[in-house]
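Okay, got some structures for you below.
FYI, it's all coordinate maths here, none of it is from the lab. Source: prediction; values computed, not measured. Cβ atoms are built from the backbone, for glycine too; each structure is taken alone.
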Structure 1
């Protein structure tokens, strides 16, 4: 069984669809003290808005529709993002829905905590596990990689 260590200081990716950006900004402002103890990453516009609102350094990727979701997914696959907080607008069709689905899929594939709404983000951020080292179990996908073509 393989594991991946998530340090006490987590690497958190923050993503929000346009109609959810203000909700994420409000949530992040309320939780600024806790978020400041972690390393923050975000997709383009969301990252700029968060950086201004929180006065914290945030590593920014491209805007979601321009590949930012895919950049976050790649960092998850590389083991360089520990937590995904994605305020997802489920009521509005997104032009980059396949990228959104791929991002959520890779987060689940690599067994990282994911919050897609404010309530789950609250539970996640207040969990004692958020503030200590944690050994995440990596699923065994060897059967998928050994399939014969």
Structure 2
């Protein structure tokens, strides 16, 4: 556990919860990233602007952090670019199949005591656990 950072993790969790709450209170919308991005990619006439602003914030937020702190995170991956693309497409397919993503179901849905979101989040987490176990212990990854 060389990356155990409970204080920054708690602050991050509080900020995510605050952002999701503000979105619901001010816009009446659930902060489900896959649904928001989908609304940008397949725009409607009525609610595209706030979605574009939200996605821009997701991109500009980390860039602002890098500008202020002078450093960005070090990202190391052992996956090939092709595997990363396939994995990204699989996640996109899964969010459509599950009618939402971890932010929509796991953060907003569970907070609203949605039975469907509890089930979806359990499936997400179980799938992630099995995937990590298979790739690290059965296939021989690190």
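At-a-glance table
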| item | result |
| --- | --- |
| Origin of the derived value -11500 (helix-only ellipticity at 222 nm (-39500 (n - 2.57) for each DSSP H run of 4 or more, over all residues; to 500); candidates 1, 2) | 1 |
| Structure from which 26 was derived, percent of Cα pairs over 25 Å apart, options 1, 2 | 1 |
| Comparison of 1, 2 - label where relative contact order in percent (Cα under 8 Å, 6 or more apart) is highest | 1 |
| For 2.9 (mean projected area of the Cα convex hull in nm², for residues 85-124 alone, calculated) the corresponding structure among 1, 2 | 1 |
| Value 2.2, calculated as distance in nm of label points 7 Å out along Cα→Cβ at positions 13 and 117, assigned to which of 1, 2 | 1 |
| At a computed 0.70 (FRET efficiency 1/(1 + (r/R0)^6) of positions 21 and 69 (r between Cβ atoms, R0 = 30 Å, to 0.05)), which of 1, 2 | 2 |
| For mean count of other Cβ atoms within 10 Å over residues 5-12 computed as 9.4, the structure of 1, 2 it came from | 2 |
| Computed 4.0 for distance in nm of label points 7 Å out along Cα→Cβ at positions 101 and 133 - originating structure among 1, 2 | 1 |
